[in-house]
Each structure stands twice: as structure tokens, then as C-alpha cells.
Structure I
């Protein structure tokens, strides 16, 4: 009888150890999958709530201005604007421009300012972003086609093809 009790105790201890090993092996994987899903959901939510629209454009060699309205429900941190990509140039022949934090772009650079800014370091809903570009690739004269695209770090993009003013 005592040998049966001893054998049962050993099987019970083995089962508990095996369960602990399985929990320790699978728990990090489950936790990581949950974390990945949560991060993915948060990113998708941010992209869905971020909506921007180009409301006006202007270009006369070598300067261009583009006004973009934040019509979504998400606030865009200015740090994200600083990391955004701007593509600009003649249609079919455009380059990525370099961000100029000083606000006075040289050739091949861009800068921005938030009109109606509340000085809270965000591009808030209903505020307008004015992008200023300096590019020698803007052709002189009227009616030349230019391409502009702004890509935010969260993947939201807005683009437009428009003509030079003169």
C-alpha cells in the first residue's frame, strides 16, 4: 500500500513539474502575441483617426507652399511632423526633401508651421499646416506640373499634382 502511495506521489510531483515547465514555456509566447496584437491595434486606430487634406498649393520657382488641414480626430505630435517624409518635384521626377528645423529651407529642404497653433506641440484637429519648400527643380514659367506628397511616420499619406503659378 505504501508503494502505491509513493508511486502516486511521484506521478503527482512529475505532473506538477511538467505543468510548470509548460506554463513557463508558453506564457512568454502568449504574452508577446498579446502585446503584438495590442500594438498593432493601437497603430491601426491611430492611422484610422488621422485624416489630412491638402487645401491649397502654390509654386513659383524656387519656392512652393502647400497648406494641409487636419480633418481627422487624432492630434499629430510635432515630433512626428519633424520625422515626416516630403517628396517633391516635377511630375515623374521628384525627390525626397530634407527637413529644416530652423524654418528657412535652403535648396532641397522643407519646413512647416502650424497656423492657428495653440503652442501645445501638436497639430490639432481643424488646424492648418503650412509647408514651405525651396527647390531648384521647380521650373520657371506657368503651367508646369509638380508632384507633392507628405508621408507621416504612422503611414498616413496625402499627395497632389498641381501646376506652377508663374
Structure II
């Protein structure tokens, strides 16, 4: 399941259910598909990248989402870390049962991810970050349109 500051739809039902059943949570894309690492903001998204077709990285939506990155930059300065480290740390601080898996292809990003373990956040910090970077402020859908119908949101799961 995806879980990051801009993909929080698992919080109301999935996270509590996993905890109730003792299931660990291993979220992918904790740095928001690289967005909080600067992808599309401080770095160009390459023409070959699959992100070119992602709704949140379309030219129109990316321009709107840059405001979230700028907020994250300010919050990261406060915690003396990078926006990517703060984003990953926020996910790590969601509980001892949460083990995020950032997709890392470069050694420098791996080192940065490891350094995110040094970022200590209080409950007040977590609330501040959550209030500043709200999922409802993100422009564009969370999934590629063609893949959306295959996500857990549309599974035929019986009600409790």
C-alpha cells in the first residue's frame, strides 16, 4: 500500500485494521514517488519516466503541487533535514509496526534515507506536518487512471 504525506487514504480503515490484526504495515512510496525528493520541482522528470503519465506530475497539477514542496522545504529547515528525509521520517514515526520501502536507485539517496532515521519528531511536530501537508491539497489523482480500478479501494471486500 502507498502511504506518504500525499497518499493517506489507508489511515481511516486499513491502518487500524492492520493494527487490530497484528499485521505490519510496509508502505511503498513514502517520499511521494520522489516528489519530496524534488522530482519535478528541483529536478526534471525525464521524458522516459513513468511519472510523465502520473496525474500528480502532469504540468498543470505539478505547478499546484509545488506549493506543497515549498511548505515541506520550510518544515525541513526547521528540523535540519531535507524534505525527502522529513517525508520519510514522518512515515517512520507513524508507528513501530510501519516499515516503509522507499524505491532507491542511487547511493546518495540511500544515504539520505538512512539519515532520515536521525530526524526525531514529537507528536506536535507530526501534527504540524500533517496539517501543513494535507492530502486534500494535492492536485491530481493518487493512481494512474488506468490502474485505479485495480487498487484496494475497488476490491469487492465484504463489510464487517
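Read-outs throughout are calculated quantities, based only on the coordinates presented, and are distinct from any laboratory measurement. The structure presented is a predicted model; accordingly, all values stated were derived computationally and were not measured. Cβ atoms are built from the backbone, for glycine too; each structure is taken alone.
Source structure of the calculated read-out (distance in nm of label points 7 Å out along Cα→Cβ at positions 66 and 138, 1.3) within I, II: I. Here the criterion is Rg/Rh (Cα atoms, Kirkwood Rh), for residues 58-121 alone, and among I, II the highest value is seen for II.
Comparing I, II, where is distance in nm of label points 7 Å out along Cα→Cβ at positions 82 and 106 highest? Intermediate results must be reported in sequence, preceding the final value.
Working: I: 2.0; II: 0.7.
Going through I, II one by one, distance in nm of label points 7 Å out along Cα→Cβ at positions 82 and 106 is largest in I.
Taking relative contact order in percent (Cα under 8 Å, 6 or more apart) as the measure, the highest value among I, II is held by II.
Hey, Rg/Rh (Cα atoms, Kirkwood Rh) derived from one of I, II reads 1.43; which structure? Source structure: I.
Mean count of other Cβ atoms within 10 Å over residues 2-9 was computed and gave 21.5; which structure, I, II, did it come from? For mean count of other Cβ atoms within 10 Å over residues 2-9, the value 21.5 is produced by structure II.
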